[in-house]
Structure 1
Amino acid sequence: MALITKKQLVEECLERGTLKAIADDKELEVRANAGHRALAVILMQKRSIKLEEILAYATKPELQYTCEWLEITKTGSKESLIARILCDDEQGK
């Protein structure tokens, strides 16, 4: 079980550019000038887009911020950060 929900991730930890890239890649209908909140709502409503997919789009600084927000270790590769966020086995706490 992940340490964070999809809603928490898109609302609190990811930048507008990342959310826009996901929306564009998934061919979601959004205004070109849609703000962070509008993009977050659209991604949260799309149940076919899973947390793991969203984390794959996140930049390393966004993943490090997410780890900091979760109060877990924020060092390591992008892959290790994603694994740490997705796993609640107390690893990195």
Structure 2
Amino acid sequence: MPLVVSVVGEREIASLRAQANGISQGGLSLSGIEGMRTGQAVSLEMHLPIATHPIWVEALVRHDAGHYGLQFQSLSAAQKKLIKRYCSLQPREKRR
């Protein structure tokens, strides 16, 4: 799933294109980008194939072990429902 990760630095906001390796109702895994640190808050623009428009969510970087693990924060009921539906349609190996 393609997404844009916005990282707020001390002097600028960097927007990085990334690809999610796996997604669950609680967060996602991504690789192929650098520059984030554990505990950092980021904004995600997610392009779910089942949605007509991208959704924007806040997440926390929980780990960096060859890939980043991001945990969703404060999802709305509509966002939770959409992510849950998308997860249910994924092959088991893509779920985290």
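Read-outs throughout are calculated quantities, based only on the coordinates presented, and are distinct from any laboratory measurement. Just so we're clear, the structure is a prediction, and the values are computed from it rather than from any experiment. Cβ atoms are built from the backbone, for glycine too; each structure is taken alone.
Quick rundown of the values:
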read-out	value
Per distance in nm of label points 7 Å out along Cα→Cβ at positions 3 and 83, the highest-valued of structures 1, 2	1
Structures 1, 2, by relative contact order in percent (Cα under 8 Å, 6 or more apart): label with the highest value	1
Top of 1, 2 by mean count of other Cβ atoms within 10 Å over residues 35-42, largest first	1
Structure responsible for -14500, with helix-only ellipticity at 222 nm (-39500 (n - 2.57) for each DSSP H run of 4 or more, over all residues; to 500) calculated and labels 1, 2 on offer	1
Value 2.4, calculated as distance in nm of label points 7 Å out along Cα→Cβ at positions 19 and 67, assigned to which of 1, 2	1
Structure responsible for 2, 15, 28, 23, 16, 9, 5, 1, 0, with P(r) over Cα pairs in 5 Å bins from 0, in percent calculated and labels 1, 2 on offer	1
